[in-house]
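K.L.:
Below you'll find a set of structures to go through.
Bear in mind that the values in this text are calculations on the coordinates, not laboratory data. Just so we're clear, the structure is a prediction, and the values are computed from it rather than from any experiment. Cβ atoms are built from the backbone, for glycine too; each structure is taken alone.
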Structure 1
Amino acid sequence: MTETTANAPTPTAGPRTQIFEVSTLYGASTLAAAIDAGQFGAPDDARRILLISNNAAIPETALRLETMTGYDRIATRFDEVIDWNEAIHPHHPATWAPRPEEAPLWQRVFRTAWELGTGPVELIVESIQVNPAKALAAVFAESGVEVYADGLMSYGPTREELPQSIACRVRRLLHLDLVPGLRPLLLSEYGVEPELVPDDAFRGILAEIAEAAEGDPMLTEAVAAEPTALLLGQYLAALGILSAEEEEELHVRMLRGAAAAGHTSVIFKPHPTAPASYSTALNEAADEAGVRLTVLDGPLLAETFYERCRPRLVVGCFSTAMVTASVYYGVPIARVGTDTVLERLTPYENSNRVPLTVVDHIVPDLETGSGPAVPGAGPATLTPLVRAVGFCMQARLHPLLRDETAAFIEEHRADGAIARYFDRERLTKLALPGGDATRGTASRLRRTLARSGRD
């Protein structure tokens, strides 16, 4: 028996505790819907703790989940709320994890501080491959783990290989049916089965949050403007994908596209975690286009606006909130700027690649004049495309996808609309069709010689 195991608290048949780790209201809403649908058992089956983590680069200056409109309604599903940032202060949630030899000690600390006793603990987390979920799984090393997907990233591959000590404990992946018919790649290499959170349960949560926004002055002002289009901001500059000026221009392009489509009153909804400032460029573009612009800033989900004021158009780059508008409210959607982001997104393994690919492939481009649409399940090429991109992102984790990826790329090599999703350098590295065969052979030879030298 190892020292770590010997020092770890041994769970008994005492009261069971479920710890739900969240960082966004959208994620918390997904969990609340799953709870309401009975996917975590009856309310009396376990003590439920909502563990809130603020993962922003500077948490002290970021919008807190507890201040979001509708949070109080979500919190009623839980017996207690605990702040993870406070629990590990002064460490940052995105970077802190216990040393292996310290994990049992930390478990004792949390069991005492959170009054968990010696009963079994179950973890329900997002993004298991990174902290804080990974840290929690290390601390509660004997606990079962369930993962829920916060948006479109569930359709992409796991960001990196999980330690076997964690991978073997993951029981299921809960996700919303944001792209009907598309099966998540996330955690599939470990045999983890995806499980849908019922649409009606999630829609009920969104209605509940919208009800909590009744009387909100900012929302009231936005609705009074009688807008017909909503523009969704993201935080691409903060992620280093675009410059601040390029992201600003992206928003201007959204507005001009909406104006060209005949919309004279539009709402701009910045992303909740985006920097608080934006320039006057959008206002100037609105004046030039003769469009009434209202900025819906503050602690509100975009879905709250959909519930209160059904727009005829939602425009974004590759935001999950676009797809939510289409799937849950039947609102036509359109994209702007995905081609630019496809060119800029690095490295190829960037976890935004699959959400970007999905939106680019199934959502009409507002600037081409093809018009907005409610995409539905998407074309027949969507599933093989996502699987092929997923393989190219994480080939080592999905070796069984190689043959079908090669066949798909070979079939569509002459189709620029498909070929642009695959980087030539990446294809060369993986010895796939469309790569540089000469460079690929030389690279494989160098690796073989290097291994021979080590041997």
Structure 2
Amino acid sequence: MTVSPPGLSGLRRAGAFAAATLAAVALAVAPGARADAAGVTLPIGDSDLTQVTTSRTLADGVTLTRIVRGTDPAPADQINTTTRGPWVVNVLTIDPRRARGHLRATYGPTLGQVEKTTDLVRDSGALAGVNASFFTFTASQLYPGDPVGLGLYGGKLLSEPTAEPGEVNFVVDATTNRALTGKLTWSGSVRNRRTNAVLPLEFVNHPPVIPAACATLVDQTLCAEPGDVVQFTPEFDAATPSGAGVEVVLNQLGCVVRTATSRGTALATGQTSLQATGRDAATLLAVAGRGCLDRSSTLTDQRGRKLALRPGLFGVNGRYPLTADGQIVVPDGGSDSFFARNPRTIAGTTRDGKIVLATIDGRQVTSVGTTLDETAAVAQALGMDDAVNLDGGGSTAMAAQGALVNQPSGAERAVGDALVYVPGRYHGGN
């Protein structure tokens, strides 16, 4: 565990789940605390490097700062090792006390597909934004935008947090612009109202896997191996995933309207469906019957406290916390390339409740990128007491006022979702 200098150890947490009531999504505010990216010297590279900082106001309470540390291009064969940089960091700072807009997450027309960050920012009428969640990504996948972890949009849980120890979440209340970081967990089930039979849910809007031993079985009810049980909503895609297994479609009251012994259907507004593979296919048919089902879905914070879902609540997934209580908390990554220098996207909160979104360009001679340790050092220097590492690499992108602000490591990549700042008060919707 890497720990920041002792002088910072006394800072108290403002944005972490462990010290806030999630149901209220409220932050403690430290009087007089401030974060000003324009006055920051980045603690990366040699101490004698030249640093040039420019800053502009995008709207009341919203500033965009560009920091360039180092002046000479890096030798192409030294990008991963040089201490001379250069580094290009773009920082979007939102002060909820002055901002007249709102921060939220958006995923485009359907959850399962991808769009560029610039398009997500433009199509949502946003002033600025950054890429957010880790997502399936592989171009050959039918649903490349499927979040790999939490996807919470307008109070609707459209993707469950994973049990992976590295997942960390960034949650914002668009009605107040208060944000929190931490790790959420989820449990879900369906219960037949008449028989009280219960079936646990494993995923939300995630294509189920057929057990390898039953891959050739058209009728999955004959399979003896456990499979997956998944709930789908109309937001996922034009149709639910097709294939072997069973599917039960429910109306808005939770009552069964049709059952199929294969998967794949279009859902009308208000409908949901349950898909199952393996031996869970027969169990789903037995539990659902032709009756009505009650669904239980519970999100909890890392202390086990329930997070009440309501309109205005948005959440995305990241991998690894960077800072907590003002200290650097990056685990030892060993030789894992994920921890090496890469382009990075960061989201975090300051002691006085500001939200900071930042990108660090990488894999280029004009900006070499940062290790996860260096990323945490940048987040700490920018005043983020609590910060998380969002999807990075080729996904890293920031757009503002209709234009791409940073320089991606290749052509701008289509991504699963984005965090966007939209002018005006939040009035509902995804």
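K.L.:
When distance in nm of label points 7 Å out along Cα→Cβ at positions 123 and 163 is calculated for each of the structures 1, 2, which structure yields the highest value? Mind showing how you got there, number by number?
P.N.:
Working: 1: 0.9; 2: 3.4.
Between 1, 2, the highest calculated value is found for 2.
K.L.:
Quick check: 39 is what I get for percent of Cα pairs over 17 Å apart, for residues 323-370 alone, calculated from one of 1, 2. Which structure matches? Intermediate results must be reported in sequence, preceding the final value.
P.N.:
On the way: 1: 39; 2: 49.
The structure behind it is 1.
K.L.:
Taking 0.7 as the value of distance in nm of label points 7 Å out along Cα→Cβ at positions 147 and 299 derived from one of the structures shown (1, 2), identify that structure. Can you show the working numbers first?
P.N.:
Values: 1: 3.1; 2: 0.7.
Going through each structure in turn, the value belongs to 2.
K.L.:
Also, I was wondering about something else. With FRET efficiency 1/(1 + (r/R0)^6) of positions 179 and 411 (r between Cβ atoms, R0 = 35 Å, to 0.05) computed per structure, which member of 1, 2 shows the largest figure? Kindly include the intermediate steps, with their values, before the conclusion.
P.N.:
Numbers: 1: 0.95; 2: 0.70.
Largest value of FRET efficiency 1/(1 + (r/R0)^6) of positions 179 and 411 (r between Cβ atoms, R0 = 35 Å, to 0.05): 1.
K.L.:
Supply the structure label, taken from 1, 2, corresponding to relative contact order in percent (Cα under 8 Å, 6 or more apart) with the calculated value 13. Don't jump to the answer; show the numbers that get you there.
P.N.:
Working: 1: 13; 2: 27.
So the calculation was done on 1.
K.L.:
Follow-up. Work out the source of -1500 here, i.e. which of 1, 2 gives that when helix-only ellipticity at 222 nm (-39500 (n - 2.57) for each DSSP H run of 4 or more, over all residues; to 500) is computed. Before the final figure, lay out the partial values.
P.N.:
Numbers: 1: -11500; 2: -1500.
Source structure: 2.
K.L.:
With distance in nm of label points 7 Å out along Cα→Cβ at positions 83 and 155 coming out at 5.4, pick the structure among 1, 2 it was computed from. Provide the component values of the computation, followed by the final result.
P.N.:
On the way: 1: 3.7; 2: 5.4.
Answer for the origin of the read-out: 2.
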